[in-house]
Structure formats: structure tokens, C-alpha cells
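Just so it is clear, none of the values below were taken in a lab; they were calculated from the coordinates. As the structure is a computational prediction, the values presented were derived from the model and not from experiment. Cβ atoms are built from the backbone, for glycine too; each structure is taken alone.
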Structure 1
């Protein structure tokens, strides 16, 4: 489908919603907000323009449809959560520039001893760890060339391709799973965290309390599933080239240590900043995550560790997608569309046993995120769940919002699900049929495990 045809389809779907009569209980303003939702979902799914432009078009459409002023539509670009993500991406570029990410990958290859299962585990562990702090697609982009280098050492062409497919899928999945652990790990996390902070005390550490256990559960299950689903006709391979490359890097340089130390100190203050402020006599929010992130970047810039040229290529589209999601979500709330949608979903959530409610949320979210940008999924459904939690005191908003948001991680089946899946689809490494088959199995398995985990959290009174 040509780009012009795709954009015509986006416009046609939006106009169709505008021309339809407003359903009972939905105001005209709410109908226009729903049209904005259809525009956002379809432009991210069909991608007639690159992601950054799509993200910038959403607030313009909100203004044109009369559901937001220009000041309100673009105000979300200045939110602290946007600055936090910006700082984390700059820190990640410092790691990439000075070879820290490549060194970690080579260390994991050598440590595996050449065993295929251990090699997959090592590459996935590096991808998961990095994606907690780096943009997920950037993590995959850094590690896929390493996977290509590893597979090229296998002389048998068929076995080489099998190994490459296994490693590339492992990297893409782990880069998504690692993003569950922190607010900075995913655009949907940032959107949900911003909404939660408006209704309840919510910090960087609060997210990690639930994100890390989810990561620790889903990660090993995904590794085991990939080993079974993607067959490789070999058990080990020669890692001499990786060992040679690691030796050529030499010992860790001073600038690498400085970059690693800066990241570790930043993470420490992201987690404990609010506790340190009164000890140091600082005003409230002086060590908020966004401030700490920019202070870390400023330090690296003053030290000459990073320069503007190094960070000009960061994923700017991520900021615009987050901002678009926040603007859309707030427009849906203001116009009453959220209340109308919550009336449709409420019977499913409140009228069924808790485990079934959680399964419904995570399956809906994980399947939707294959065709709709994950920030949009969070922007639409997080306010709805917050509204439902206000109505029924037996729930709190975190119990519903966290599983739904974390489930947006599991977009594995289609290239439109995420930048990671689009990247491996564009390379032609993974057959489309295999991507769908393996992706759907891992998605359903991961979503089920996540629902059971949050069911246990709620039953045990841990959330």
C-alpha cells in the first residue's frame, strides 16, 4: 500500500467516525475525541509517515477537532517524564559511543563457552539489562550486528541462519522485556506513570517494585520458549573470533569506567533521590528523576564524554509518541469519552472473577499493541482503568494500570508492533510466518504469566 493510500485510509477512518451519530451517553465533543483516537491508532498502525511526524500530527488533529487548545495539545512535550526519557537516551548514547555495550555483548559471548542455549541467554540478558535504561529499538540495533557476526562463524549456511534467527528474536524480545522494569524502559510506561502520578503518590522506585518481578518472571520463560520454538541444528559453536575481538578491545578504559559510574550514580538517585533530599537539606523535587537525568548528562558534557553530535541521532520519535499519547488521553478524559468507554469495559472488569479480569486486560493490551502504538494503548486505557478504580473501592488504580501497561511489552507477532519487530522484519532475517507463529505463542504465554503474577500480588496484599 502506497504512503498516500495509507494516509487516505487514516483520514477516511477519522471522517467516518465524525459522520456517525454519537452513541447514547457520548457527547459530540466525546465523539470528536474518539475520532482523534481513531486517527492516532490508524496513523501509528498504517505508518503513512515516520513515527516522529505521526506523533507531531496528533496534537494538531486534537486542535483541529476542537478537543484541545494548542497550548494544551503541545504542553505535554515539556512534561518531566519527557525530560527523563531524553536524559536516559543521552546516557545510553554515551554507553554506545565508548563501546560499553559492545564490550558487554562480547563478554557474554565468551562467557557462554559457545553453547547455543547459554549464548542466547547471554545475549538476551545484555539486551534486557540495557533496555531498562536505553531505548529498546536502539538496544536491538546495537546487538543485532553482534548476532550477525556470531552466526557468520558457522560454516553450514542453514545452521548459520537458524542460529541468527534464534539470536535476533531473543534480542528483540529481551529488549522489550527489559523495558518492563523501569519508567524509562518504554513509552507506555512513561505515559502510565504520568497518569498514575496525578492520582496517587508514584515514584521511579514504585514502578520498579512491580516491573522487576515481572521481568524476572517473563524473561526466563521467554528464553525457554525460544529454545523450544526456534530449532537450531547444533549445540555449540566456535567463539574464537569473539574472544579475539574482546582481546583487541583491551582493558576497560578510564572513560568507560567514568560512563558506567555516572550511569550507576544516576540510577541510585533515580531510586533514592526523594529520600536523600531532606538529608542534604535540598528543596522537594531537587533530585527528581528528570533533574537527576539532566544533571548526569550535563556532567558528561562538561567532562567531554559526550558531545551534541553524539546525541543528535537519538530516537526523537519516542518523545513525540509519548507526548501524543498524553495529549490524546487527556482529551478523552476532558470530553467524557473516557467515562463512556469505562461504561463499556466496566462490566467485564467488575462483573467477573479477579483472575479473569486480569487475563482480559493483559490479553487485550498485548494483542492491541501489535497494531497500535503502545503509548496510544496506555493513553486510552489507563484513564479508563483509573476511572473504574474510582468507582469500585475494591480496586486501586495501580492494580489495573500496571498489568495492562506491562502487557504492551508483548507485541511480538507483527512488524507494526514495535521498532524492534519492524527492524528485524526490514532486515529479512526472520520469515513473516515464523514471526507471527512464535510471536503469538510467546505473547499468550507471557500475558498469562503476567496476569497470574498480578493476581498473586493482589491476593497477597502486595499491591
Structure 2
């Protein structure tokens, strides 16, 4: 490692949060800004999503629509893999982000006509969230070695925490002034602007590919297209990737079941408030304001964890331990809810779970792809972070249908079932951590990529 005297002012500042070496500061900052804008765009749209779907259909419809998201993602992932097989990294990312930006503009004009767009928008944003964010992390994994990623991802991922805070805070201030629908245009403008940063990162990656014997196999320039294998084939043919996919499924199953409990509570609170709210009371605005405030608290906690804990956990305890933290928190939270299903505990259990998910667990699960091949980083990761992520939603929707509609069970029973799922999640996370250590040692020894 180079001495501190050889580092820039930026790099010395970033060293407060993680180990940043000379020459790495600019790339870390650009990736941070890129992810910040992507997450800010998503969270602004997410507030609109909650207001649309809960005011039009309710918490049960929200849970059931997750199945539709998973079905749509099967086709979307296959289409993404097909485009990836024919396009360079730069063209792939530009095409996907411009498409989602145009969709946000279209939804704005549809919402202005008072057309009930809640269902369609909910289905669409389920694809937007997982595909755009997964694509960013594919890029980050592509330009860093496993050793670099383990050191630097804590700072890069802070862009997600900070962007989520900004994206959830702004709507609560903008809704009373401009209205709910206009947030869609704000979200689209931010997403489109983020592409400028993406292309700058891509240009730097091309420029910094070194012509040395140890780097001739590097694909960090992004000029190469991908192989012809499909995304799902890549996942199922490698045990490491399949275990990651199954953990993502379990994680989202547990999380979405908890979201249903919270959504049901918010829906009931809005109905009660409407009784005495008068003619000017808006259920949409009530729900939007609640979720804006809830997301803000969750994301502020996530920022603190990201800044002061994540890099230290990864440095001193490693990725395997980092993988186990969230399921331990989820296990404790669901045990409490199963035994004492009190309203205030629902909110704070979800706050602790989501804050850890958006910070430490978010960083660790993306770092799992550092020792994988370039094709696996883009295609397999897209399948795992989109389809398998939403498959957890489908199973949660099935659980809501059986538990709520057929059996009339209360929140405590959903929490008890989550306890069983988390036990399986813990065992798989431990196994994945071991395989990650083995793969990382092999890739680090090869040293295929240069510092970007």
C-alpha cells in the first residue's frame, strides 16, 4: 500500500470510512455518485408507487401483484440476456436506463388523466428497481478486483444509502407544493442524468486498462460482448450462484411478508384518519407522507451503519460474518413479533431489518459476485437480483392468500412462519461465505484486472 503522502485530499478523506489507496479516489467517487442518483430516482418513484397501489387496491392486492412481477421478469431477464449477448457494456446500460426513463414520463401523462395506473405502475417499478440497481452493481463488479471490491464497496454502497435518504425525504416536501404525479418527472430526470456518470466511468475503465502481461486477460474496458449462454442456465449450472439465488429468494420472502404486515397497518390507519379528516382529506397523500417519513428513518439508520460499521465488519470479520448479520436480526425481530404482535414493534422491527438490509447486507451480497466471471456478473446477477428476488415476493403473496384469505390468520402467525424461513437462510448464508472465500483466493492469485 502506498503512503498517505502519495494520496490526494479526496483519498485521505475517504480513508476515514474505508481503505482507499492512491489512484482509487476518483473511481470510488464516480461510482458513489452514480448509485446515489439511481437510488434517489427509485425512492422518489417508490413513494408514488405506495400511494397509487394502496389507495386503489389495498395491502392484499399489493402482495398478490408480486406474482405478476415475477412472471414478467422471466421474459425481461431473457430479453436482457439477449441484448447483452449483442451489445457492449456501455450500450447495454444506456439502452436499459433510457427505456426506464421514457416509461416514467409515460406514467406521468397517464396519471394526469386520472387513469387508475396503480397496478401497472406497481408491476413496472418491480422490474425497474431490481434491473437498474443490479445492472449498476454488475458494472461495479466489472471494474474492481475482489480485493478492491472488498475494500471499496462500503463507500460505493453508501451511495445507495444516501440516495435512498434523499429520495424518501424529498417527496414529503414536494407533495404539498407540486403534487404527487410530478414526482415521476423528477425521478426520470435524475435517472437520465445518472447515465452521464455511467458513461464517464465506462470511459475511465477503457482508458485505464493497462497493457501488461498480468492484465492482458482483463475485460474491464467493456468493449467485449458476452457469451451466448442464457442467464438462468448460468445460475443453475454453478452451485455457488444457485445458493446465492436461493438465499435472495428467502431474504425477500421474509422481507415481503413483513412488508405486508406493515402495509396492512398503514392502510387501516389511513381509513381511520379518513373518518375525521373532512372533505379535503386525501388517502393517497396520507399514505405517501407516512411512507416518506418511514423510509427516511430507515435510510438514515442505513447511512449510519454504512458509514461507520460496514467497512470495519468486512475488514475485521469478513464477508462470511457479514452475510450472517441480517438473518440474525430478522430472526430476533420475527421472534418478538410472533410472541408480542404489538403495532409499535412492527414498525421498529421492520426499521432494524430494512436498515441493515440496505447497508451491510446490500454491500455484502453484491460483493459475492466479485470472484465470478464477467458473463456471470451481468447475466446471472440480473437473473438472481430480479427473478429470484421477485420469486420471494410470489411465495410471500401465496402465504398472504393462504394465511389471510383462507385461514384468517393474524400478523403473529406470519412472523412465526418467517422464523422457520430465517433458520434455513442462516445455514445457506454460512455455506456461501465459505465458497466465497475459496473463489476469492483463486481470483486474487490470478490478479486479472487493473486498478481503475
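Determine which structure produced the value 33, 16, 13 for semi-axes √(5λ) of the Cα gyration tensor in Å, for residues 245-372 alone, calculated from the coordinates; the candidates are 1, 2.
Of the options listed, only 2 reproduces it.
Distance in nm of label points 7 Å out along Cα→Cβ at positions 141 and 309 computed as 2.5: which structure among 1, 2?
2
Compute relative contact order in percent (Cα under 8 Å, 6 or more apart) for each of 1, 2 and report the one that scores greatest.
Comparing 1, 2, the top value of relative contact order in percent (Cα under 8 Å, 6 or more apart) belongs to 2.
Looking at structures 1, 2, which one was P(r) over Cα pairs in 20 Å bins from 0, in percent calculated from, given that it came out as 24, 57, 18, 0?
So the calculation was done on 1.
Identify which of structures 1, 2 gives the largest calculated value of percent of Cα pairs over 18 Å apart, for residues 173-324 alone.
Top value of percent of Cα pairs over 18 Å apart, for residues 173-324 alone, among 1, 2, belongs to structure 2.
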